[in-house]
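Q: Pasting the structures in now, so scroll down.
Every number in this text was worked out from the coordinates using simple rules, so none of it is lab data. Given the structure is predicted, the values throughout are model-derived calculations rather than measurements. Cβ atoms are built from the backbone, for glycine too; each structure is taken alone.
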Structure 1
């Protein structure tokens, strides 16, 4: 195996003006977008030419973020995205650790002849596919890793208000507004530093969480009132949404963001599952409390993964077949699910 590149190698590489690309995973969230924008904005201050590349459209509640209007969405402009990859001298893959998580961009990444860096905090990274890796599982978010990377590179001065705002979005969204994934006190030290730099934390929170359309709020109500199945014997709740459900409320990208978390607000629920029907596959989101690993569940049954208490997966079945499969699987985990969370 060839020797992997080090942080020193990266620092030396960046000592000369370069063309760089920052790539995020398919169906990007706040951490992916925030991390890519923060790194791009910071390195641009050093004179580098940076392009943020996104496989498919991002949620509208992130559209205010600094620099996002300059990003290239592959599904909207594949030619420009491929050109940016071809011209890049170093490519950063942010918030994912397998090329397949880049969706339509996966093959383009696999065929690159330039260094490809992994910066991520998810489990079981495919380290052999990357030339440089910053992979830490105990951090709150990839955004936290970007903050630490900029510090290690000696680029603290690049973390201005815009960069800090992007990093805050990543940390805030990947911790559910600071309600989970907070194992490291350093996370709070970093957030304190972002506030010191001058971010408006309340404003950022409103932009991300208080921009529901009426249709999105009504979809939330419909999902909980009409589409939620509660399995008391297994402390599990399942919400399944069909094309018809989504279209009824004029679904826009991001409208189901966070929906899977709502059933966990019930004291009796330890496992929440959201199943949505999309044009090419069934998408599943998993959340849990305490000791039950949704990462293991997603990897074992739905070609997915993520974190211990937050993961995702897909199925190439019909919606009804997927729901049936889930219902058959849950009883197998009865002992793990039937605990009192405290």
Structure 2
């Protein structure tokens, strides 16, 4: 018996763009557009009457905008915890405001986003939009029968199963983190908790396009006890600072005497990604050797997996997010498959484990 088609609601204040999205989905196997509405208010009304599986949500609408509508959808999901949650894919224009609102939406729990193409070639725009949309829908469909369990931020605690590597004076000096799909929300939950209990520098690759990582860093900075910045080139890595890889550039670290410096480059993408987690991991294995903790969070694909070999040979400690709390278990699953992961943990237990490994301070 074949699975029921994925039921999709289109939400956009532009009748023309709603038609473009409808055309991109019409006739696609496994997908059925069940509604097309022009406002956040209409979207919430529709969802309450006949919940779809997935909503494509324009982030910039008059009246009840994208972020408010996302909050309404999440409240609806919370009101029916025994039912699969309605997912949200944000649809964003290529503007500064669009980027800022999209980042905020991802941090609040939207599944993913697509960007509205704006070239002069309408056929190329339609093809690119279709490609983006179908990719996100396929990814969402893979996890629709595995509802994400609640990820409410937990009070800080020390786990009782203290790992052998934890010591009163820790050898670990830094934490490198890689994430993709679902990562903005995971990092928004992880970092405020972690930064209350350690001072080690954090090096982060989150797959986001150019123009979005600066907003992501600024939003995280408001929630953390650390300085959170988009990484520059040649900066000394400092305590109580989180460095976010800029969209479109690889982030590396290099040791120079007693100091570790950041470095950026424009080498080709790896695993289809720039920045790539593997690039950061390989460089951190050399710069920090056994003094590094590496973390692979939720994400599509396998970025980060090949970098674990150098990390383990250097003596690093590796943590992967578990499948139950990952939006997509591609990257953590690929990491686990390498057999280079020391522990697999739900998201809410990762910060306590890192703090435990880092020791006092």
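Q: Once distance in nm of label points 7 Å out along Cα→Cβ at positions 31 and 191 is calculated for every structure in 1, 2, which label goes with the largest value? Walk me through the numbers before you get to the answer.
A: Numbers: 1: 1.4; 2: 3.2.
Comparing 1, 2, the top value of distance in nm of label points 7 Å out along Cα→Cβ at positions 31 and 191 belongs to 2.
Q: Quick check: 19.2 is what I get for mean count of other Cβ atoms within 10 Å over residues 39-46, calculated from one of 1, 2. Which structure matches?
A: 2
Q: Same structure again: Comparing structures 1, 2 by distance in nm of label points 7 Å out along Cα→Cβ at positions 239 and 319, which one has the largest value? Show your work: numbers first, answer last.
A: Numbers: 1: 1.4; 2: 2.0.
When distance in nm of label points 7 Å out along Cα→Cβ at positions 239 and 319 is calculated for 1, 2, structure 2 comes out on top.
Q: Computing Rg/Rh (Cα atoms, Kirkwood Rh), for residues 183-294 alone for each of 1, 2, which one ends up highest? Let's see the in-between values first.
A: On the way: 1: 1.05; 2: 0.94.
Comparing 1, 2 by Rg/Rh (Cα atoms, Kirkwood Rh), for residues 183-294 alone, the maximum is at 1.
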